[in-house]
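Read-outs: derived from the displayed coordinates by stated rules, not from any lab. Quick caveat: nothing in here was measured; it's all calculated off a predicted structure. Cβ atoms are built from the backbone, for glycine too; each structure is taken alone.
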Structure P
Amino acid sequence: MTTHLQLAQKIAGLYALLPQVEAVAMGGSRGKGPGRFDNTSDIDLYVYTRGDIPIAVRREIIQKSGGAARTDLNLNYWGAGDGWVHAPTGIELDSMFFETLWMEEQIERVMGRHQPALGYTTCFCYTVQQSVVFSDPRAWFARLQQQCRGEYPEPLRRNIIAYNHPVLRGIITSYAHQIQSAVTRRDGISVNHRLAALLASYFDILFALNRQLHPGEKRQLEFALNNCAVLPPSFEPDIAATLQAAGADAANLPGQVARLLDHLDQALEAEGLNPAVALA
């Protein structure tokens, strides 16, 4: 057993003793098995609760785990959580706290009601699906995990594609149009901001097309190459060329974005999904 796994289990056991805690699981790159993390990876613990855990109690858990070289408690920038560097090992840890009812709603919204989002639609489903469970005494998390491990719903697949496709270049305020405008006014910050949004919807479509839950913001290219049977023509070179074109003066970026999206449309059409009609 690795040092990371031993530490994760120890801390999860401390959280599991609290009456507010329904389940504790490990996600992130550490939860995806060998080859999906490296020495720079941290430990992501997901603590599912039915009530708030006082900060003093969370601080005590950190102390019982061995203490911290640095502690950032009560972070609410990306959802409730604590971050710290484990003093004995130097391992970085993130504990994220999710209300059980809130997480149930996120999963039901996607897997049950098939509602799409602009990019990253199925990320929470992937997190739940791939998590390593440390504590789940009433099988609450097991039921949620089973919901995320079922067959990919065809209505969800089509809804994600239909919702994300028009914003790529099909509407007046599309990402492609905004990128063109940003390039024209030499606004590099806006170029990068809009390109990031375009790629978020692009990959949401690609993963849905392949009936793959979205793995999150890291290693999307690698995940697609390893898990998606249907890829647009020149997929990897197109992504590389698009990112490269976003640098310098970005004059070639609009044309490269057009090629990227042309090839995505070809992949959709090959699967019987006409982006000009069925996805309008």
Structure Q
Amino acid sequence: MRNPTFYILILFIFISFQAEAKRWGLAKQYSIPSIQDSHLMLGRAEKSELDPKSIKVLVWNLLKAERKDWARDFKMMSKANDLLLLQEGYLNNKMEDTFFDLKDFKFDFGVSFLYNKDNKTPTGTILGANVEPIESGLLRTTDYEPFIKTPKTITYGYFPIAGMDENVLVLTIHGLNFTKHKPFENQINDALSVIDQHQGPIIFAGDFNTRTKKRMRFLRNNMLKRGFKEIAYNNDKRMKVLGHYLDHAFVKKMLVRKARVLAHVKSSDHKPLEIELVVDRK
């Protein structure tokens, strides 16, 4: 389990050695594909529409599927949900095989960068669904994490709702972590540029890396003034760094039927969030 001391240590290392990155040649371990080559699609969804009376959502940072029992846990939780908002995807053979085992799901993978040392394996955010999206895409930061010089992504999609003309916009984010505050603002503003163009229901969730009060205040203020509701959890065992929760879910024009943290799941350092939503027809 990663604890706050781990993050403080890593932050210190990033700041202290940023100037040495070029000399060490660490950037050669990573490469960033063109944006046109960064949207990967796997599988095909079973359904054509979401049920407005029950939309079940899983939000989870996968920790690149590094831990024991990840595939078992992921398949079990996925089958119980309609939408999968995932971070730290790592599309090696293990993860790809696990995705294809879920035969009724479509996965949109927004590639942040490639691990050159692992045969150019993509990593990024993933939006899975048992409903085919009308449209999907990704946003990638122009700001990079210090030291390793890699971006982060948001993957989004629009999904039809049974009996309604409106679609639901769904966005999964992995927030920039070790940067200063302004790049974090830039990434949230990129998401807001998509959000502000959509008139229907919206789900915006993921690992925001809100490790400071300033980040959380900026995020929350922008969500609340747009009419979003921040989802709360009775059994709140979400991951914390420096006393701040990292994983969040915000919804607009939707009602929350259930929300829980799956604290028993140990196959990632982040605890999965399970949420059941109802479209608000008001």
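So here's what we get for this one:
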| item | result |
| --- | --- |
| Highest-scoring label, criterion being mean count of other Cβ atoms within 10 Å over residues 152-159, among P, Q | Q |
| Which of P, Q yields -6500 [helix-only ellipticity at 222 nm (-39500 (n - 2.57) for each DSSP H run of 4 or more, over all residues; to 500), calculated] | Q |
| Structures P, Q, by distance in nm of label points 7 Å out along Cα→Cβ at positions 72 and 104: label with the highest value | P |
| When volume of the Cα convex hull per residue in Å³ is computed for each of P, Q, the largest belongs to | P |
| Structures P, Q, by relative contact order in percent (Cα under 8 Å, 6 or more apart): label with the highest value | Q |
